[in-house]
Structures are given as structure tokens and as C-alpha cells.
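Asker: Dropping the structures in below, format is C-alpha cells.
Where a number appears in this text, it was derived from the coordinates with a stated rule and is not lab data. What you see is a predicted model, and the numbers here were worked out from it, not measured in a lab. Cβ atoms are built from the backbone, for glycine too; each structure is taken alone.
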Structure 1
Amino acid sequence: MSAELPALLAAAERVARFMETLDEAHLQDAFAEEVFLVENFPPHVFTGPEAVRRWADGFRAHVRGATGLRHSFGTALDATVTGDRAYLSIPTTWTFEAGGERFTETGGWAFVMVRRDGAWRVGAYGWAPTGLRAG
């Protein structure tokens with residue numbers, strides 16, 4: 001596991017904090033200039049000059065009606081740094097309420113980070129839900 005793990009997790013945390021709060025301040029310097037994001041909401045792939053804006057708008061629509069969205073990261077399964085690129089795999093649990101019910105969604109995030117100006121930024125990620133349960 002890389003000694004860079006705390007810095008890599010901090011970059012992923014900024015993305016998750018935006019998703020919890022919808023506060024775009026968390027996105028400042030979170031992403032690299034060019035990104036490739038794979039999500040479980042349409043259009044599922046976000047890339048190109050306006051990718052982060054389109055992803056943020058899509059996420060807002062995806063969680064409309066949900067409240068109390070919170071995440072927790074499990075233990076990173078892989079954190080490998082090669083020069084100015086890194087791979088990070090993190091099991092993640094999301095909890096939220098919708099339609100008067102509480103839900104838990106589990107899944108995994110695979111990130112490719114790029115180091116720019118001495119800081120790690122998200123260059124790509126893929127989200128894969130592995131479970132959803134009510135209660």
C-alpha cells in the first residue's frame with residue numbers, strides 16, 4: 001500500500017463531500033483538467049470539457065428526493081502510485097432516506113489519480129454498486 005494513501009483518500013473525499021452536500025466548493029481542485037467518469041446515472045460516462053459540470057448536474061438529478069446522504073469508506077484495497085499517476089480502489093457505503101425509507105447502498109470506487117502542482121486530483125473513476133437494501 002502506498003505511503004501516499006492519505007493524500008489519495010483526501011482527493012476521493014472531496015468528491016464524496018460534494019455528493020453529500022451538493023456544495024461545489026468541495027469540487028475546487030478535486031478533478032484533473034481531463035476526466036473520465038463512469039456512473040450509474042445517465043448518461044453513465046462523463047468526459048470532455050464540461051464533464052465535471054454535467055456530472056454534477058446529473059448527480060443532483062439522480063439524488064433528487066433523497067435526504068441525509070452520507071458515505072463511509074472501507075479499507076482501501078489497492079493504492080498504487082507510479083510516477084504522477086495512482087490507482088485507488090475503495091469499498092464505499094452510502095446511506096440516505098427516500099420516500100420515507102432509509103437505504104444503504106454498497107459498492108466500490110476505482111479511481112485513477114493524477115498529480116498536478118503537487119496535489120492528487122481525480123483523473124478518472126468508476127462507481128459500481130454491489131448492493132442496495134432498505135431498512
Structure 2
Amino acid sequence: MRNEILVISLNKRFRRFEKKVKSATAGILRILRKDNVFLEIFLADSGKMLFLNKKFRGKNKAANILSFKESKEFVSPPSKFKHLGEIYLELPITDYSMTQLLAHGILHLLGYSHNKKIDRIKMEKREKEICSSSL
């Protein structure tokens with residue numbers, strides 16, 4: 001499988017997490033059998049997460065993960081990769097939390113939601129399957 005994963009630290013103290021985040025993300029995409037996808041992950045602190053959550057979701061609290069699908073109107077250059085979108089991940093966190101949050105964010109980009117009870121059950125089940133698989 002070939003995917004393009006770009007991890008960007010919005011704070012230089014998070015650079016040490018970039019390889020771990022990229023590796024965990026590659027493992028999650030492998031479990032989900034996703035190939036030829038492009039994903040951007042931004043590592044942020046709680047202040048940035050609060051700003052983004054308030055600006056884009058109207059919620060005045062920090063979120064530990066935010067996912068943004070690429071807009072249909074966005075014009076990107078031709079590529080063999082399908083652009084899934086962007087994920088913003090609050091750091092620092094534990095390794096298990098990182099995997100669970102990345103799985104959660106990626107599932108959102110793939111169309112999963114937790115607005116209805118049945119959708120929440122499906123999404124939580126898939127997250128558990130991902131976290132219990134060997135990455």
C-alpha cells in the first residue's frame with residue numbers, strides 16, 4: 001500500500017512526535033485497507049485547538065482531535081492520491097490515546113459520524129477494532 005502522510009508540528013516542541021504520529025497513521029490506513037490517499041496531520045496545543053473548534057464548529061472549548069474534509073470546491077493539482085483532508089491533533093497525549101484519536105479522526109474523514117446512536121455504535125466498534133489490531 002502506498003499513502004502520503006504529511007505531519008506538521010504547529011509548535012516546535014511537538015516535532016519529536018512527528019514520526020510516531022506518521023507511523024500510527026500509516027498503520028491505521030493499512031488496517032482500513034486504504035491505499036493511494038493523502039492526509040495532512042497538524043500537531044497543535046490546546047490554545048490552537050480551542051481557536052479552531054470555536055471558529056469552525058462554534059464550540060468554546062478545546063477539542064483533542066478535529067477533522068476537516070477537503071471541500072468539493074477546492075481545486076487541487078492532479079495526483080494519484082485521493083486527498084482525505086486535514087486532522088488537527090492536540091498534544092501531548094499517551095500513545096494509546098494518540099492511536100484512538102487518529103483512528104477517530106480518520107474515520108470521520110471516511111464518512112463515519114456519531115450524531116445518531118446507531119452511527120456512534122458503528123464508529124466506536126470500528127475504533128476498537130483498529131486499536132486492538134497490532135499497529
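Asker: If Rg and Dmax of the Cα atoms in Å, for residues 40-79 alone comes out at 13.3, 34 when worked out from the coordinates, which of 1, 2 was used?
Answerer: Only one of 1, 2 returns 13.3, 34 for Rg and Dmax of the Cα atoms in Å, for residues 40-79 alone, namely 1.
Asker: Figure out for me which of the structures 1, 2 the number -13500 belongs to, where helix-only ellipticity at 222 nm (-39500 (n - 2.57) for each DSSP H run of 4 or more, over all residues; to 500) was derived from the coordinates.
Answerer: On the way: 1: -7000; 2: -13500.
Here the read-out was taken from 2.
Asker: In terms of FRET efficiency 1/(1 + (r/R0)^6) of positions 24 and 104 (r between Cβ atoms, R0 = 30 Å, to 0.05), which of structures 1, 2 is highest? If you can, show how the numbers build up before the last one.
Answerer: Details: 1: 0.70; 2: 1.00.
Result for FRET efficiency 1/(1 + (r/R0)^6) of positions 24 and 104 (r between Cβ atoms, R0 = 30 Å, to 0.05) over 1, 2: largest is 2.
Asker: If you don't mind, another one. Hey, FRET efficiency 1/(1 + (r/R0)^6) of positions 32 and 96 (r between Cβ atoms, R0 = 30 Å, to 0.05) derived from one of 1, 2 reads 0.95; which structure?
Answerer: Values: 1: 0.60; 2: 0.95.
It traces back to 2.
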